[in-house]
Structure 1
Amino acid sequence: MTRWFRRWLIKQRKMKHTLRGTYVYRILGERIFDYHIWNHDINSVARGLSLGLFIAFTPTIPFQMLLCALGAILLRVSLPVSLVACWITNPLTALPIYLSARRLGQYLLENSQLVELTLDFFDFESRTGRFMEQGLYLWAGSLIFSVVSAFLGNVAARLVWRLGHRLKAKLLGGNENESR
């Protein structure tokens, strides 16, 4: 696993240099070569995971990869981690996730005046009004899922990172004592 990851990092660095002179480089400039976008330190990985999870749970399936890439470049977080994290909502998992998000939004907003105010303000007819109401339920539940998953993903990434470093230090420290 470690050997594969090192080879992958070398390929990423080579690919980074091939981006010069492309259309993307002309638009975004030197931002695409920022250290935090391509390197994997704790802050960029945790923030990239948060960004990817946040975008994954919003109902923006056709644009998730684009939103993650632009967000990672603008926020200077790990681009590969955010792109991988946004694939939690893939074609197999999208329907259950979005149905759950709609149910959560409906549970939270059903008895509130926000839905009625929104529908009355725009004066929607019956079919359009129901469509907008369901969309409001979906977005409300999705945003709650997004915020919670981004926070939990950030905390989990930091915990796993620290535990991994402690375990590695313990294993390396144990080998040095045995060889003496």
Structure 2
Amino acid sequence: MNRESELFTLLRSIVKKTRKILEREIAPLGMGHAEMRLLMMLYHMDGCSQEELASGIEVDRTNVGRSLKKMEGLEYVRRERDSADSRAYRIYLTSRGWGLRRRLEHIRSCLERTIAGGVKEEELLLVIDLLGRMDRQVDQGRYLAVKEAYPFVAEEGLPKEEKRPEGTKKE
């Protein structure tokens, strides 16, 4: 396994294990990780629009809408028409939603300590710096430049592009 593959395998493993623990911890509250992310954002931006929420957690508005509907049913949030734009809604935490803040922050803090526990401060700063640089490279569209620099070359005897038989649908 090359180093890049090893890195992505480890990152996926950390995310998968963390999400599994998180889902188990917040399931009794009737929510999943998407709803927790929205609540955590609302604690800092109460009254923002659905569009701002979607942009803030980098998911599409449809998924945010689905999560908000679930959270309304749990009485964690309420939607109010935006006075400046009657087509839009502003999202506000209810007292029940505000009441979860300390518990959710504690869960997040425990996960962060679990991941970073035993890692020296200078090592953690190095990892943060390295992952930050990698994150910015992806944001800058570096993939297209890399893809151009390392074009796909089909093995001898194989087509350069796979062609679907006519009449079949794209999966």
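Looking across 1, 2, the calculation of mean projected area of the Cα convex hull in nm², for residues 20-75 alone that yields 3.8 traces back to 2.
In this comparison of 1, 2, the computed figure 26 for relative contact order in percent (Cα under 8 Å, 6 or more apart) is attributed to 1.
So helix-only ellipticity at 222 nm (-39500 (n - 2.57) for each DSSP H run of 4 or more, over all residues; to 500), computed for just one structure, reads -26000; which one of 1, 2 is that? So the calculation was done on 1.
Calculated for structures 1, 2, distance in nm of label points 7 Å out along Cα→Cβ at positions 12 and 52 is largest in 2.
For the set 1, 2, ranking by FRET efficiency 1/(1 + (r/R0)^6) of positions 28 and 100 (r between Cβ atoms, R0 = 25 Å, to 0.05) places 2 highest. Taking distance in nm of label points 7 Å out along Cα→Cβ at positions 44 and 108 as the criterion, the top-ranked structure out of 1, 2 is 1, with the highest value. State the single structure among 1, 2 that was used to calculate Rg and Dmax of the Cα atoms in Å, giving 21.5, 66. The read-out was computed on structure 2.
All of the numbers you see were taken from the coordinates with simple rules; none came from a lab. All values derive from a computational prediction rather than experimental measurement. Cβ atoms are built from the backbone, for glycine too; each structure is taken alone.
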